[in-house]
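J.: The next part holds the structures, each set out as structure tokens.
Each value in this text was obtained by applying a stated rule to the coordinates, not by laboratory testing. Being a predicted model, the structure only gives us computed values, none of them experimental. Cβ atoms are built from the backbone, for glycine too; each structure is taken alone.
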Structure I
Amino acid sequence: MPSIRVLKTFLVVARVGSFAAAGDEVGLTPAAVGLQVRSLEEDIGRRLFDRVGRSIILNTQGREMVPAALDLVSRYEALAATETQGLAGTVVMGALVSALMGAFSGALWQMKRDFPALDVKLFAGLSADFVTRVERGELDAAVTTLPPRVLPAALKWTSLYAEPMVLIVPTEPNFELAKDAFEILRSAPFLRFDRTTWTGDLVTRVLSRAHVAVTEGLEVNSVETIVALVRQGYGVSIVPKLDNVQWQRDSQLKIIDIPGNVVERKVGLLERTEHSRKQFTTAIKEHFRFRKQT
């Protein structure tokens, strides 16, 4: 029977894709990591990685092993949480970078203050990428925007907060800036959020409802990059007004409400319907529920 430590090492190797990188994370030499992985393979009687030269690739049997290993490790760590009368152990989360810039970062700091034995590992990314990783069990949960399509039956999404879509313009543009919001969109260089993403789909919806054809400039998949470019005067953009970010105090940026716009970005928690870290995800949802009431 493999130990919890060996299962943890396997999960790190599966995530980072090399013995050396995994060794750096868990404090072992690459050779020691390799020995633990081979011991695990011998215990369960099947190969989990394909070896090609010095490279290792998680194979089909390895991918099937990940959810079970995650569940065993999570259940073991939940025992520590019970003993300490609170949350403890490791939770692996995915989150939008823009959510980390806004309200979700505050929730995490509050959780760390309330439960010092809790270790949260965060991976930044895009909403669509997190669906598969949560479903496979690579992540315990993820902060994403509202999915535009029906989720698999094994997943559920809970709303945490909403952010209105707004027009942002530079206070010192490198172009002539009109005064009317619609005229700004028609005439100014438009920095568009990647239209293949869920947030990009919201931008397209705002423009469609406003019946405005923009002057296309760059297409970027990062809110923070778009904001930086707008600050430097290179264009205007439509972005979610990030919750808990004080853009109105930014001397290089101006926020303009788009007349008649009702489109907003809904941010929520994506998780499996059944998993062993529900105490953590419930605490996150309660944090935002309380926040709405105050």
Structure II
Amino acid sequence: MASMRDIKRRKESVQSTQQITKAMKLVATVKLQKARGKAESNKPYFNMLYDTICSILAMTKNVDHEYLKESESKKKAVIVITSNRGLAGGYNSNIVKMVTGAGFSKEDTYVYAVGKKGIDGLSRKGYSIYKDFSEVINEPLFSDATQMSKELLTQYSKGEIGEVYIAYTNFKNTVTQEPKLVKLLPLSAEDFEGTGENDSSKLLMNFDPTPEEVLDMVIPKYMSNIIFGAFLESVASENGARMQAMDSATNNAEDMISSLSLKYNRARQGAITQELTEIIAGADAIS
């Protein structure tokens, strides 16, 4: 049985850890509120781009555009968004599991890693990291998404890659975060079945310049916004997952402290009983 001193030290250690987890939960809560606000403010712009592409594809048949064609290249580019820090429950491991379980060939997959935890997880699984954008996730900017989008579109146009995917975590609420794998290129009409908030595909639309030229301008913006939106959703999901993880850790620490307090009291009671027994036995021996 552990001594009173050992139990007391263990209890103090758990209490110190509990204070840290409480502080981390509060920090994650504040960051979550900020990240949710940014994600919500981005949605109207995305919905407008989505409706525009829906309208073009609905009102024009057989549009000939390079971003709508299947490529002969077997290479795939996958943007994998995770975090740079741990202590977020299964947030990072869920993304790694989703990518490794998607059936992508390790030899034909270019990983654009956004987050050090994704790099660590995929490297252990045998995937090679094509480019590291880990610093982007600390403070995502639309310019970062634009830069990444331009590079991917250039590679796709040159035939260096045949498909582009993005793996991120979609924020639903503070309890639920859903890992998602979305295909960005090539686009197809099936990807835009229906519309966003507005049924603009039923409106009569004229194009000047041609639909192909309009798509050439709109699709890069659409792709950049998808990537930027994934950044924002991932940041919100990371902080939501960390808040839940720290809340669970705090509750577990409270249970451990209660258990250790009970053990300490029992050990103290046992020590007192033993001392009384020794005193009584000594008094009997004297008499």
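J.: Cα Rg over 2.2 N^0.38 Å, for residues 113-272 alone was computed and gave 1.15; which structure, I, II, did it come from?
T.: Going through each structure in turn, the value belongs to I.
J.: Still on this structure: Which structure, out of I, II, was relative contact order in percent (Cα under 8 Å, 6 or more apart) calculated from, if the result is 33?
T.: II
J.: Next up: Compute Kirkwood radius over Cα pairs in Å, for residues 17-72 alone for each of I, II and report the one that scores greatest.
T.: Sorting by Kirkwood radius over Cα pairs in Å, for residues 17-72 alone in descending order puts II first.
J.: Assign the value 5.1, calculated as distance in nm of label points 7 Å out along Cα→Cβ at positions 57 and 233, to the correct structure from I, II.
T.: The correct label is I.
J.: Out of I, II, choose the structure whose coordinates give helix-only ellipticity at 222 nm (-39500 (n - 2.57) for each DSSP H run of 4 or more, over all residues; to 500) equal to -14000 when calculated.
T.: It traces back to I.
J.: For Kirkwood radius over Cα pairs in Å, find whichever of I, II sits highest and give me its label.
T.: If we compare Kirkwood radius over Cα pairs in Å over I, II, the biggest value is for II.
J.: Quick one: mean count of other Cβ atoms within 10 Å over residues 9-16 came out at 14.2 when computed from one of I, II, so which one is it?
T.: II
J.: Moving to a separate point now. When distance in nm of label points 7 Å out along Cα→Cβ at positions 25 and 225 is calculated, the result is 2.4; to which of the structures I, II does this value belong?
T.: The read-out was computed on structure I.
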